[in-house]
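Throughout, read-outs are computed from the coordinates displayed, never taken from laboratory work. Here the structure is a predicted model, which means the values were calculated and not measured. Cβ atoms are built from the backbone, for glycine too; each structure is taken alone.
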Structure 1
Amino acid sequence: MEKTRQTAVVFIISVFIGLMALLAVMLAEKGSYWEYFFWKDTADTGMDFYNSLAESAGGDPYGTYHTLYPPLGNAYFYGMHLMIPEEVRDSFPTDHDGIVAMRRTEQDLRTAQSAYMLYIAQLLTYTLGMMCVIAYKLRDRGFMSVLSGAAAVLTYGSLTAIERGNIISLAAMLTMVFLFGYDSRRRSVRILSCIALSIAAALKLYPAIYGIFLLSDRRYKAAISTALTGITLTIAPLYLFGGLRDLRIFLTELAGFNTDTGEAIYYRYGMRGIVEHISDHLYKRTGLTIPAQDRVSLILLIIVSAVLTAAFFIHRDCCKKAFDITVILILLQPKSTDYTLCFFIPVIILMIYEAPVFRREDLVYFIMLLILTVPYPTGRINDRVSLILHHVDIVQSVLGIAVMYEFLVVCRHLLRKRG
């Protein structure tokens, strides 16, 4: 193994082994494991794409359907919606429950040629786009750059985003463009990178957190222009629909989604989900629960974010900085789920770029990134057999280890400064 390709080779082989194990379980279970690895409701595959396509009907996604996507995301789906034949569009129900009821009927968008091809177009844009961006970043590694791109597309977060049809995949790809080029020597690349972050933030909001890279480099003008571009791209599409009225509806829906605890969210990766998961385990063993979970979650989130932000400013390597911010991004969302892990893809690619040879100080980060990205069978295999750990247990544990490890990094840094 060439020393300049050590981390890349280990990443590629790990993804390959994980996929082989996953396919072996699929084969052994005669395909029944699909519903345990991906979304339980097999009739709901591609839901985020097809539902959003249908909820763009009539150009009123907020007033009629009260959708959760930001305005730019709805404008994206509205453009696709107009590419669907009129006779198909006319069959769309005027409420969310009606759209859900269309599944496995003659009106199901998954069976419509136009809608299916639009989904394929989104899939190809994401996969080919991500592979091209990675191949360009690792262009001095030869064919290994292509294999790294292919492995990235086949990571766990990527596969689950594809299965859901969620545009988070596009947001992650655009975030990768930013992280790969924001500090480029070429002015045109820096500008393009900031535009990419603005679009990513306008599509899914939370990629805006990566703007801290511009602030840490004291590029305040770039940070302000990126923020203004993102705000413009968020507000301007509203005038395709109901104007500022829809902004109020969107913000109301967003606040309600993030504060709704009516469903169990312990299987999520946000801080709120982790606290609920711990409380659930505590109750099963002792009969006790964690009181005021919302308040406890908020306090822990503030403390953890402060620790990770401090570690961000201590680290010199961009990959470690990106790791810290991505952990904050995951913990910040109360309902972070499997596909949000696709934001770790640019982080591991950055590590392959910055540390092609294994370094002792990178080993813990690299192992954590492999656990968070490699697809492997976990949890319930069928109605009778279940592995020891579910994926949510593994991911939440790794996030906890990451926070504790970065806390040690901050403590060690402070001790060195005092010494």
Structure 2
Amino acid sequence: MMHLIGVINWGSELELDNLNTMVNLINKSIFSLLFTSTFFFNGCKEAELLGYDQVINPVWEYNYNVGLTRVIQPIIDEELVIYASASEKKNDLSANQKLIALDKENGKVEWEWEDHFSSSFQNFKAHSLKPIFNGRVALTIGGRNFCIDLITGETIWKNINENSTSNSELKSIGNILYRTDISVDDYHERIMEADFSTGKWKPVYEVNGGDSIRQGLQVPAFYFEPDGDTIMVFSNTLWDNTTNKIIPRLISYNKTQDSTYYDIQLDDDPDVYSAVDWFPEIHEDRVYLSVDDHMVCCDLYTGEIIWRSYMQVNNLASNFLIIDGSIYIHVEGDGILWCFDAEDGSMIWRKQSKGNPSFLNYYEGKLIYVAGGKLWITDANDGATLATITAPSAYKNPDAFFSPDCTVDPETGNIFVTSWTTAYCYPPYEKE
């Protein structure tokens, strides 16, 4: 301030008053500049932290760099996690999907795959089953079947169904793959099997409903009898177009002896909504299914219904888990997460969640899933919410929230999720 005064031509008292006013204005300007700079710095810092200062934060992330894109349920292998995105950015959504294999530890790209039969509109079903066996992963898109080497990302084999189409589910038992297909001409529906190493398909079960009945076979669950016979247990959801009713059935079939043990109806009063929404799960001497808005438990060996529990709405998009005598299932609508006693079907707890759920995952007493665009971590004992996580990409683009796709590594507990723009790896949640 002495330097400022020294360079001013002193004059009247009025000039001195003007000088004091000037000095005050300078001081205010300096303070305002310092405050604004500090606020701007802190604001930038806070903006950078948005999405990265939550209960758990990403170990790594990978931006697909194609804008909003179709994605899949992450596929876990020993060293890799496989995601998918559009191969390029196209506004008409015609770009094929490519698979992207990332190192589970650091998110480094190991390989990419897009060896499709067609140059456009080839997309994998997000929640379809994609089995892994002996360093290979198998996938299908509506009758176009692929097997890919997990080390190199090269196609081992690929083929197209002859005069038939398939749903997008594959299951495997050992080195044998199973899928279903429907004949385009006569609507025969079949369960098909192939060796994982060759992809040569052959039918092992076939049904035909004629002109009025459409079949709906699902890929089977399996168990083995003491003599070594292979038993397939699967659902067949019939649609009778003369009555507009859907009739869910459960079938037990001895594949070794080519004989049917039972074929029972699961709903005594079927209607247009009475479909089986997820595959049968075998647990001890029972088989469990999600049928319309009920959880159903049947005797594995007779098919007799033991109990049915009401869930209000159906389970269109998710799976269900059977862990330590409890059944966990997330239904659609507004989103309810249920826990039932596997023995008698009684409700242990229910939790209001959100709609459009991912698959459920279980790790060390916690249920991990995506619903309503957020990652949820829930206590499996009582349904209490432990954490909800927002995708960091959603802070930059409100449309880039988490997609309903989530897989937990059973060995490490790491959580692999994806938004509509970015793949993420999160560490396990630890209770405080």
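For which of 1, 2 does Rg and Dmax of the Cα atoms in Å, for residues 76-227 alone, calculated from the coordinates, equal 16.8, 57? The read-out was computed on structure 2. helix-only ellipticity at 222 nm (-39500 (n - 2.57) for each DSSP H run of 4 or more, over all residues; to 500) computed as -3500: which structure among 1, 2? Among 1, 2, the structure yielding -3500 for helix-only ellipticity at 222 nm (-39500 (n - 2.57) for each DSSP H run of 4 or more, over all residues; to 500) is 2. If relative contact order in percent (Cα under 8 Å, 6 or more apart) is calculated from each of 1, 2, which structure is the one that comes out at 11? Matching structure: 2. Kindly point out which one of 1, 2 the value 3.1 was derived from, the read-out being distance in nm of label points 7 Å out along Cα→Cβ at positions 204 and 308. Only structure 2 yields this read-out. 1, 2: which one has Kirkwood radius over Cα pairs in Å, as calculated, at 24.7? Corresponding structure: 2. Largest in mean count of other Cβ atoms within 10 Å over residues 172-179 among the labelled structures 1, 2 is structure 1.
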